[in-house]
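Each reported figure results from applying straightforward, stated rules to the coordinates on display, with no laboratory input. Predicted, not measured: the structure shown is a model, and the values here were computed from it. Cβ atoms are built from the backbone, for glycine too; each structure is taken alone.
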Structure I
Amino acid sequence: MAQLNIENRVIENERIVLGREDIAFLGPDLTLRGCTVTIRVTARNLILIRPRLIDCIIEVKQELKNLRWYRAFLKGCRFTGTMSGNDFGLWPVEEGAEKTLGGIEEAARTLGGIEDCDFSGARLDACRFVNCDVDTLKLPSWPCFTFLAPTHRQRELLAAPWPGTSRITVEAMLKSPPETAAVTFSAPAVAKYGGTTEESLRAVLQTLDGVRF
């Protein structure tokens, strides 16, 4: 495998390809602006060290599993491809760190965060958005669906008549940090591992508040 280090610079309007055989390090002190980033590496081989991606197109060419995007600051980016178990935004930080960095907004810009990004052309499953304003994001429509502030609606969600074993998915989601602003799922994926159908899931989702299709 080849090690690819992209750091200590500003790159504008270029195509960056992270190939299957790469171990890619993005950052530190890296800003990508207006770039097209093609991702073929696994999450294990993509190491984010607080890069800033602004107005970029991010093309995921093979399913990207369990990448912690909260180690990057993302603004105005458009995503395509399939992602599962990815986390975006600003992961909860200690109060002392927030104060040192000048509050949560500056912490997001320093440690990681997301705003004004477009996922409408992506397929997301079990992807969380933490400590961010979901209203600035374009999330994918059905067959994807999104729970808004799920940990604050725990009683309602647990009381719903989930078909098959899909309740397990809901219970797992509710273990997310209380700062979780949204979680997006793929109905085909949930139906498959929940032993049910997309139509049965949608019938329950339509009875709930705080769900986007």
Structure II
Amino acid sequence: MRRTFFIGVCSMVFGSATHAQYVQPERNDTVYLMPKANFAGAVAKKMITEGNSTIKGIAFTKPPAMQRHIGGKNKIVAGHVKIALFPLTPYFEEYLRLKKEQNPKKLKFAFMSSDAYKCRLEVITNSSGEFTFFNLKPGSYYIETVVDWSQTRYYDKYVGSGSSNYGTTDYYSKQSYNDHHSDYLKKEVEIKTEGEVVDIKLN
């Protein structure tokens, strides 16, 4: 009887958990930095409607000097990646200022509205990292992309020791691992005159 009563009590306690009156929501401590300026959609769209100027260039990143091992690459081209171009209206200028205040450790990030994000042009680079934006109007623009890359690095792993008449010798085996990175590339570009071709380096 005592055993049957214990099972019944457990069933009552744990069974009631599926009918709880309140479920504690997950915390969201993210600090959202949003531009306060009104997004002038008509003005932004007009800047990226058809013109006769061009922005072209090459996108690449450079590993820090301390990560350039013997035989490593000093420049990594952004091959087959998406490049985005935004018109630099007051709204986007404020957004870029807010990005400088970002602090991932404090969950502090800058965001733009969905309507503003839609107001952009995109192109894909070739295998050499080259890209071109055609049919632009004079004005200021913001160009950005993210380049993912990895680098093979090496270290000596201790595998044991051996003793002889001359003392103790430590033995090591060379091991490799991939060091992964994501580099954010950005640049502000100005087209001054109709028909101008602006050549840039996005790095």
*Among I, II, which structure scores highest (criterion: mean count of other Cβ atoms within 10 Å over residues 30-37)*: I
*Comparing Cα Rg over 2.2 N^0.38 Å across I, II, which is largest?*
II
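Mean count of other Cβ atoms within 10 Å over residues 38-45 was computed and gave 13.6; which structure, I, II, did it come from? Before the final figure, lay out each step's value.
Working: I: 18.0; II: 13.6.
It traces back to II.
Compute mean count of other Cβ atoms within 10 Å over residues 22-29 for each of I, II and report the one that scores greatest. Could the numbers behind the result be given before it?
Details: I: 17.1; II: 6.0.
Of structures I, II, the maximum of mean count of other Cβ atoms within 10 Å over residues 22-29 occurs in I.
Any idea which of I, II comes out highest on relative contact order in percent (Cα under 8 Å, 6 or more apart)? It would help to have the intermediate numbers written out before the result.
Working: I: 14; II: 28.
With respect to relative contact order in percent (Cα under 8 Å, 6 or more apart), the highest-scoring structure among I, II is II.
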